[in-house]
Structure I
Amino acid sequence: MECISVFDMLKIGVGPSSSHTLGPWRAAERWLQELQEDVDLSTVTSVKVQLYGSLSLTGKGHATDVAVALGLMGEDPVTIACDSIPGKIETVKSDKKLYLGQKHWISFHYGEDIVYHREFLPFHANALRFEAGLSNGTATSETYYSIGGGFVVKEERQHARENKAIFKTFPHPVKTGDELLEHCNSQGKSISEIVWENECSLRTTEEIDGGLRQIWNTMLECMYLGCHTEGKLPGGLNVKRRAFDMHQKLKGEVPYSNPQEWLESIRDTEVKFRQILKWVSCFALSVNEVNAALGRVVTAPTNGSAGVIPAVLMYYMVIENHDGDFDDVKRFLMTASEIGSIFKKGATISAAMGGCQAEIGVSSAMAAAGLTELMGGNPEQVLMAAEIAMEHHLGLTCDPIGGLVQVPCIERNSMGALKAINASEMALDADPAEAIVPLDTVVNTMWETAKDMNSKYKETSEGGLAVGVFLSDC
């Protein structure tokens, strides 16, 4: 059984898209690594990248070209200085050269060596092929598929070798919600405790804590940056950043100078009932405005839905429990990631395969589950919360205007976060034994809905708002 770690579901990377930016970036890195196992990199004379399907149709708006170029240059999305990206790409364009793997200069004509094809390859809507010309006159190529959430595979899903841990056997293997409940009930443990034991089979406790702390700090820093940055987003739609103005109206007078002090200052601010919704929206919008500007976010489970989980986790920390600490953060993230992995195994987290229900819907279900565990819900109520959240996202299309992860994507994170909180409240007040729809049913229904959905509503910018709004009027 595919063993998906917390750190597979929650990845640190650069926006605006996990499937169209982070995935192609990682594919370029992987191809370089595999290429060097077969040939001397100094013998490479040229590189061409072929983008297919959704990667082609919305690739420019999703910065797919930028991602593959940076990946070929050996840049790391976790550590790269995001404000350096425009300059690096402009240098490649102007010099018509690329420093392959930070080892070897090759000629590279940006506008000609990254090629867009409207054709869809059979296995997945997000396909890209890397081709290298060698000094001896021969050529080599490899095709990859970015299947959502930064996951990259070649021919078949089970061949995903992005993390060797994926082939290990967890002490508590889980594919469905029912299997997860069986482990919880037989062990007398919460979902986060089951996930913790699985993670401990892969890493030391120090590595897990360190990784989860880095994820939470990245989320917090991202929200902080989004709430303190004003202006318009890049890309041509002239979308105004709204988190800044919302934050100015909400923040109060408590001083702070860094993200952690900011968190404490919000806790010290008297939050009125009507402001709760505004704070949650502000947190969600801030993340996805940073994402839209090629900033660093946590894929949760995708970049386009990166704002939902941080917003709901912040809601818990600043509204529900002012004494909430890192242990709460760990429990939330582990529970949320397990729900995300169930959707990935049973359906998809790729908008190019399932529409936005696969991104915002899944992230809302993950957030609802995490919140429910922290609020004292039992495993049955946690799964019920996830089911409720997804049930009310079924059929949600992916129709980004201009191929940009901005409209309607940014606002959808706010809606997904609010639905997650509502779903959690309903689950906590309910008897799971009386539930009509189990989680596994909604996972299967989501996948069937995805297969029935017209392809133009799956991240192609050929349907919905993407064609209903004229860019000249923006």
Structure II
Amino acid sequence: MFDGLKAIVGENGWRNRENAQRYFEDPRDRFHGLSQLVVLPKSTEQVAEIVTFCASNRIGIVPYSGGTGVVAGQLSIDREDNVLLSLERMDAVREVALDDGVIVVEAGCILADIQSAADEAGMVFPLSMASEGSCRIGGNLATNAGGIQVLRYGNARDLCLGIEAIMPDGSILRELAALRKNSTGYDMRHLLIGSEGTLGIITAATLQLKQKNPENLTVLCALSTPADAVSLLHQLRADVGDVLSAFELLSHVGLEILERIFPNEISPFSEPHDWYVLIEAAGAVGLRDKLEQALGDTIESSLVLDAVVAESESQRDALWRLREMMPEANRLSGAICNSDTSVPISKIEAFIDETVRALAAIDSALTINCYGHVGDGNIHCNVFPPPGLSKAEMLDKQADKIESIRMAINETTHSCNGSISAEHGIGRLKVTDLQHYGSAAKLTVMRQIKSALDPHNIMNPGALFPLEEVSN
């Protein structure tokens, strides 16, 4: 069945399961992929041939980008006969067009490499996240990734002007023009972005570049409550304008976990505080003086308890490591649940408080680390086993309790008018959750679009929708 696919990509363009184990691993060690073949095309035309062949032979295709997804969107966990399609060999920067303010890249480009290419051109590509050294732009767009600068620059969707993609019948959609305005019917770009490879495979994208700012400032502020973080956000915006690019909430619990796992990563404050906000601002000359004055006012009013301003690039990096290494510290500490939810900014504190109460009702010995993006209401709750109990033991003996923890966070999110997935997508992990919490009208339209474009369900079958909803 797979010989035709191997012929399309050539001798060096495919891997058997035996020599491709890394493609079947889950970053959080919860799932394991079952595919028997990985194909690695080198061109858009090869991807189109692969999809055409799979459409004719009713072979499921699971797109694979950087492998950093945490909801099993890149893994075939139910079927062995799906082929895994990796775009890692399609990693070229096709064009940097400064007059248009864009960079055109292939889907296999690593995010950090796109940032470097923009920097070499004297510009900035602001999509940024902890996994940027390994995640790839195709996956970022397929999941509409967020990251730490959504506050100012938006999600991946907001930074993309055009796409090239292979549709489920093998046809090539070429819409890479650097257009800011295009009112010619349905926007296929926005339909495919965030669809997690269920409607087509993105092979290239035209991305917006931003101007570099002459002054940048990184500050860590100590606060009493998450509500104070929201108040500080509004106050600084009023005082210094739209210059805040990141506004990250951290907790004392989280910093304790980080310091235990990575002893060199320590808080710069002499005394611990309950909550912190890590702020990144960039703007015109004079920004530093304006922001320091504004922060001084918030300290005088006791909104901010203490603040540390980075005075060098090394100090800035040290402050950012407190946030960027948090996911890895959570993983190494044995987190049994890692949520990705968003709520209205005004409900951040209520969401955290209600979540802590709900989880304490399940088991008062659980440790909870809440952190995330204040500016867009995306708060991650990581839950750890009671003292003396390991993650493996809980997975083996208390799986029902873990599911109760996960659902308690979902219920609190729903009660706060939030979303069960803010920036990681649905994948296969949250398919049942989407069916439960998604509106009936939205789910109906999604199914109709899926059936119309991919009637044989070959595009990432099992992601977003239950496998049985569309038969091959």
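Coordinate-derived values only; no laboratory data. Quick caveat: nothing in here was measured; it's all calculated off a predicted structure. Cβ atoms are built from the backbone, for glycine too; each structure is taken alone.
Given a computed value of 20.1 for mean count of other Cβ atoms within 10 Å over residues 222-229, which structure among I, II does it belong to? The structure behind it is II.
Can you say which of I, II returns 32.4 when mean count of other Cβ atoms within 10 Å over residues 366-373 is computed? The structure behind it is I. Quick check on the output: -10500 is helix-only ellipticity at 222 nm (-39500 (n - 2.57) for each DSSP H run of 4 or more, over all residues; to 500), derived from one of I, II. Which one produced it? Derived from II, not from the others. In this comparison of I, II, the computed figure 22.7, 71 for Rg and Dmax of the Cα atoms in Å is attributed to II.
When distance in nm of label points 7 Å out along Cα→Cβ at positions 78 and 246 is worked out for each of I, II, structure II gives the greatest result.
Which structure, out of I, II, was log10 I(q)/I(0) by the Debye sum over Cα atoms at q = 0.21, 0.25, 0.27 Å⁻¹, for residues 302-357 alone derived from, given a value of -1.05, -1.02, -1.02? Computing log10 I(q)/I(0) by the Debye sum over Cα atoms at q = 0.21, 0.25, 0.27 Å⁻¹, for residues 302-357 alone on every structure in I, II gives -1.05, -1.02, -1.02 only for II.
The maximum of distance in nm of label points 7 Å out along Cα→Cβ at positions 150 and 174 over structures I, II, that is, the highest value, falls on II.
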